[in-house]
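Asks: Each structure below is given as structure tokens.
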Structure 1
């Protein structure tokens with residue numbers, strides 16, 4: 001039928017799509033139906049079942065350790081986390097001359113029965129809880145909670161060591177008013193320990209709390225605040241991450257990447273691979289574990305990673321003996337690929353820097369970088385790959401990868417005076433902010449170390465079946481972001497999502513690098529009776545690199561499967577006869593994935609070819 005504007009409207013009942021045909025032209029546009037599921041990580045907005053919700057209600061994120069990300073100011077920060085359990089159940093904390101009435105008051109969120117009433121009955125009253133997360137000397141820890149009281153005007157917050165008495169000294173007194181206030185206290189860890197106690201109230205010999213009365217308390221949290229601090233929880237918009245029985249490490253929503261002129265929000269940083277930084281004292285090349293003639297300065301503040309040092313050759317020389325700083329002799333696995341990298345900036349002189357992937361079986365293998373011009377230099381034969389990632393203001397993450405040929409090796413950071421050269425000049429000065437040597441083919445997020453190796457756990461992102469739109473004849477899916485991968489001749493080099501009941505019933509989208517492929521997108525669906533059906537993109541659609549942009553969309557049905565890659569439509573496969581029944585199956589997002597996800601959307605309708613082209617453009 002025609003409306004008053006002369007636009008012809010037709011509706012496809014099965015597909016629930018509206019096609020607008022402009023009279024007098026052959027031009028056609030598709031109005032895409034609203035997705036039943038939409039995770040827009042860049043804007044931190046989420047929809048399931050067509051209704052708005054929160055990240056934590058939409059999907060389940062799990063990680064077993066802390067990790068870093070880049071905030072909007074370009075500074076490296078810790079992911080949202082809370083190292084102390086029982087964050088909102090003060091009645092389960094240890095108590096001295098204190099009673100607690102749980103869920104007794106309106107919380108700072110304005111919701112009734114969400115805050116606890118804590119009664120200090122004597123001048124030595126306190127309430128405390130133990131965090132069993134290990135801490136290292138020099139780390140900064142912040143304690144916080146919301147409090148209010150009509151009778152108590154000052155509250156002591158204290159840190160106590162689990163096994164190390166030097167950690168018993170820090171404390172602070174904070175004002176308390178009848179209005180909800182977030183009280184915080186930052187302390188430096190005085191000695192490495194297996195955990196810390198978080199104490200409110202009296203703690204000898206530090207102080208005497210002379211106040212008796214009732215406090216209302218909400219949201220205790222304890223987090224690392226060194227580096228650039230901690231990014232706020234994407235669900236709450238503040239520093240509070242709720243916990244129950246254990247520490248919680250939240251999703252890295254709002255990770256930013258420098259585009260050459262500005263820091264851009266690229267959504268959620270998701271790393272499905274656990275990584276270990278084998279470099280000890282990663283932010284201080286003067287500390288124990290480091291050797292070499294290169295001269296480092298003291299550690300000062302002012303880099304994207306929080307601190308940096310100057311490094312320069314001790315003399316002008318025809319060899320690099322006085323221009324190296326290294327950690328070698330590490331246990332490595334022969335045949336495995338390792339990547340070494342550093343965040344560096346030219347200060348004066350030629351501005352050249354190299355990463356040397358040392359191995360006892362093959363000696364030096366180097367890759368050179370021009371920091372003044374942001375240009376990747378040459379590499380020696382056994383370096384597999386190398387690259388530079390822009391961190392703004394002249395800072396570059398310079399990385400190189402190589403295969404181990406023995407069981408012992410490491411990495412050396414060097415200041416040569418030109419591309420491919422093994423000579424140095426005393427006038428060349430480089431700033432270095434962080435270092436990493438890890439098992440893997442590409443660099444991962446920075447893992448800060450201070451005297452020992454540290455492992456960052458893998459991210460796991462699961463969408464529960466209750467939130468997944470499913471139709472027995474039509475499903476459409478779209479995902480975009482930036483992926484980091486290397487060509488390791490793997491058919492499953494990248495797996496963007498993994499929706500599988502078993503080996504005979506699944507929907508999967510992946511990127512393969514087997515044989516002559518450098519990055520071939522594939523859309524697959526399999527059903528026990530129908531068999532395995534798929535659509536492949538070009539074998540070299542993508543090339544391996546860091547932060548490769550992508551946008552995939554697919555349509556799956558009982559008689560078809562097709563995909564679109566960055567707005568380019570593939571050729572449909574019409575051999576399917578049954579769509580796999582995944583109605584009771586969870587979906588794994590970022591199943592084998594290192595990078596950022598901007599958005600993920602699903603429809604329980606067929607978007608048709610024109611629709612998947614539109615949503616992948």
Structure 2
């Protein structure tokens with residue numbers, strides 16, 4: 001229920017807040033509240049992209065939109081009339097296209113109607129068609145592994161459905177990656193107004209890209225709000241899960257912090273451990289002989305004082321790009337060891353704080369937060385998917401994939417030159433020789449400004465060995481070090497490791513997957529493992545952009561509908577058919593063969609030793625949303 005009287009109570013405050021908010025987003029609010037499509041005709045020529053800095057709107061038009069919106073809000077307050085119905089599919093498509101400055105296909109209308117929940121519903125919550133009785137529900141027990149973003153989401157949905165569950169978490173609190181990673185500068189590189197549950201928008205964000213503490217606070221707050229605490233066993237690690245075919249149950253082995261071992265039974269298991277939870281530490285000769293502290297960014301030693309020290313940082317990926325600038329000003333000297341450079345995006349919003357007026361509008365003005373979320377959704381995901389496709393006729397395939405990919409390359413190269421000037425030696429070190437998006441894209445955290453500091457060196461010669469007080473590179477140079485920081489990523493290819501998962505007929509998941517070749521239908525289910533569901537599984541990482549939370553909501557919806565179908569149908573188990581699984585994997589691999597991550601010049605954590613892309617999804621978000629909208633039991637052996 002919108003309290004319009006409170007919104008317009010202080011008109012001066014309202015006008016000031018609107019002045020600090022995105023004008024195109026406000027225009028979408030005005031269209032929805034008034035139904036006046038003529039506003040779209042006036043706004044359309046002014047929008048060149050889905051962000052506030054891609055708008056060139058005449059002051060007169062902007063003032064008119066804000067003024068009319070004040071009048072409209074006052075009218076709603078005075079009349080007490082109800083909010084209008086949600087836009088039709090055609091209206092929604094038109095509004096989406098204008099709001100992002102380019103045509104949005106009509107296939108997005110149903111997905112975004114759900115994502116934006118413009119009719120004030122939560123369409124991704126499970127709806128029972130023939131709800132089982134309390135006894136049946138009480139007997140169907142589910143185990144969730146991991147209390148990170150996906151695990152919390154699964155727990156919320158299971159609780160809403162009345163399905164009993166226990167969540168096992170190896171740490172002493174919730175949060176997953178946003179609890180474990182607390183290195184200096186740690187933060188999100190997805191806009192946090194999009195990096196949040198669709199049903200639980202937050203207005204706590206002080207910045208457009210929040211740091212770790214805010215993100216952890218958001219997830220912990222969600223767990224508290226939904227009362228998940230009594231269902232969670234903290235400091236309890238799942239070590240194994242074995243399927244008992246005769247009983248159609250999973251036997252889940254857990255180990256508590258004190259070493260106590262227990263076995264729990266469950267009708268279904270939901271793994272929410274993700275891909276990025278076990279640090280990757282390279283096997284460097286002599287590393288064990290180093291005299292000083294050595295730690296991974298994901299296991300940051302908060303007791304280690306870096307001030308005045310010679311710090312060696314190995315790795316220049318996402319955590320390195322956040323850590324380096326955060327510590328460079330305090331250390332004596334920072335030596336950064338780079339294997340390959342990354343493409344880096346200059347984003348004006350990355351260091352910006354959210355204006356107080358905009359925070360007020362996000363919280364109080366109806367529809368604003370939802371339309372703003374869509375603009376972020378489009379700009380950071382499917383809007384760039386085509387740029388990652390190989391054009392077989394493109395004239396410089398080593399450097400880019402197609403015309404749009406080349407525009408990205410030129411734009412980012414210009415940014416490098418703006419930051420580094422005429423330092424050709426440094427430019428040569430940091431300019432990638434592969435197409436944009438071939439490795440994880442990074443956002444400039446003042447990285448290049450840091451590289452110009454007198455106390456920072458970027459080393460591109462390979463690391464050969466470690467000595468007691470130095471890192472030695474292949475050219476024989478010794479680089480003094482008091483502390484070594486490993487910004488070397490995670491063992492993403494060893495999914496679900498080190499858990500020992502045994503399915504039907506004694507099939508061991510590690511034997512099926514090996515160390516680096518995980519496969520799953522929709523990234524969620526596997527043959528021989530009935531009622532075992534994986535969240536953020538194989539080929540579900542969003543390498544082309546987007547929010548991992550959106551993907552998780554698609555996956556959890558699929559899992560919840562699967563459990564609903566089992567219980568309503570009186571079934572005990574569902575197991576993915578081998579041919580369905582294999583066909584999906586083949587289609588996935590085929591799609592990847594025409595995308596940037598399979599580019600012959602690439603070396604990234606998305607691929608395994610054989611070159612197969614095992615982490616990333618090749619699909620647009622709208623494709624995956626449709627694929628996971630409704631489980632097809634013909635894809636499963638149901639018993």
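Asks: Quick check: -500 is what I get for helix-only ellipticity at 222 nm (-39500 (n - 2.57) for each DSSP H run of 4 or more, over all residues; to 500), calculated from one of 1, 2. Which structure matches?
Replies: 1
Asks: Taking 27.8, 87 as the value of Rg and Dmax of the Cα atoms in Å derived from one of the structures shown (1, 2), identify that structure.
Replies: It must be structure 1, since only it matches.
Asks: Name the one structure among 1, 2 that FRET efficiency 1/(1 + (r/R0)^6) of positions 281 and 385 (r between Cβ atoms, R0 = 30 Å, to 0.05) of 0.35 was derived from.
Replies: Answer by label: 2.
Asks: While we're on this one: Of structures 1, 2, which gives 13.6 when mean count of other Cβ atoms within 10 Å over residues 393-400 is computed from the coordinates?
Replies: Corresponding structure: 2.
Values in this text are rule-based calculations from the coordinates and carry no lab data. What you are looking at is a predicted structure, and each value in this text was computed from that prediction instead of being measured. Cβ atoms are built from the backbone, for glycine too; each structure is taken alone.
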